[in-house]
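None of the figures in this text is laboratory data; all of them are computed from the coordinates on show. Keep in mind it's a predicted model, so treat the numbers as computed, not measured. Cβ atoms are built from the backbone, for glycine too; each structure is taken alone.
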Structure P
Amino acid sequence: MICVETTLRVRYADTDKMAFVYYGKYLEYFEVGRTELIRSLGMSYKDIEESGVMLPVSECNIRYHRPARYDDLLTIRTTVPEMPGVKLITEYEIFNQHQEKLVSGKVVLPFVDTQSLKITRIPDNIRVLFERRWIVK
């Protein structure tokens, strides 16, 4: 398991007329968390793509517990619960500054070969980075 926390302050542009974060923005927040998790491994999305694979979203689900509001300081907890093989599974929890859980969700991203556009196994150079950070529960 790998778990990374990222903080983000809600911008006014992220809110709707009710002053709540617009529901679609949470998927963008998930992406922020996922990007920072990958960065914590010592690489970037650009590095992944340069190694010959891409990670398109094939599944996502989200559960809204409470609304986030303008200027809330959010903590995005991103977890990889199982070692990636042909897909990267990421789970998310987003909390406000009062430690109230606002959102939880999951995103599945298969490793896709950039040339053939077919699902492939995680490249060895990326797998090694996950293994170095892996914590057994």
Structure Q
Amino acid sequence: MMNLPLAQLTPAIDGVRMSLHVLAATVWVGGQLTVAGLVPTARRLGVDAPRQVARAFARLSWPAYVVLIGTGIWNIVAVGKGQGTTWQVLLGVKVAIVVLAGLSAWLHGITKSRVGLALWGALAGTASVAALVMGVFLAG
């Protein structure tokens, strides 16, 4: 077997890292938007249907969130060295928004009131989209 220097493997490793991150973001962010669009239809299927859809989505979305955190840390380690102050500030804001997105999604999942569902769901979705956009800017 041929031994390749790490420098030759770096593009492939970077591709795997970014692909995992983008795939997880697709599930986390895209899934929230999709589920939000399906809620009116789910309501017509029965009183408990939206809750069942949300539980099914949670089985996919929370592992995706964990992958986003892990690959996000991996991204910082891989590309964060030598970045300027603006990049570092944007990263700090993004990290705070990612935490807000996760916390809001968790609160959305445990709340019982319609107002709480609407508030926490809207905040989770908005924060998730904001984190995605900031990630695009950080990637450069």
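Of the structures labelled P, Q, one was used to calculate FRET efficiency 1/(1 + (r/R0)^6) of positions 34 and 98 (r between Cβ atoms, R0 = 25 Å, to 0.05), giving 0.55. Name it. The correct label is P.
Can you spot which of P, Q the value -7000 was calculated from, given it is helix-only ellipticity at 222 nm (-39500 (n - 2.57) for each DSSP H run of 4 or more, over all residues; to 500)? Comparing all candidates, it corresponds to P. Suppose you compute distance in nm of label points 7 Å out along Cα→Cβ at positions 50 and 82 for every structure in P, Q: which one lands on 5.1? This value belongs to structure Q. Supply the structure label, taken from P, Q, corresponding to Rg/Rh (Cα atoms, Kirkwood Rh) with the calculated value 1.08. It traces back to Q. Thinking of P, Q, which structure, once relative contact order in percent (Cα under 8 Å, 6 or more apart) is computed, gives back 26? The correct label is Q.
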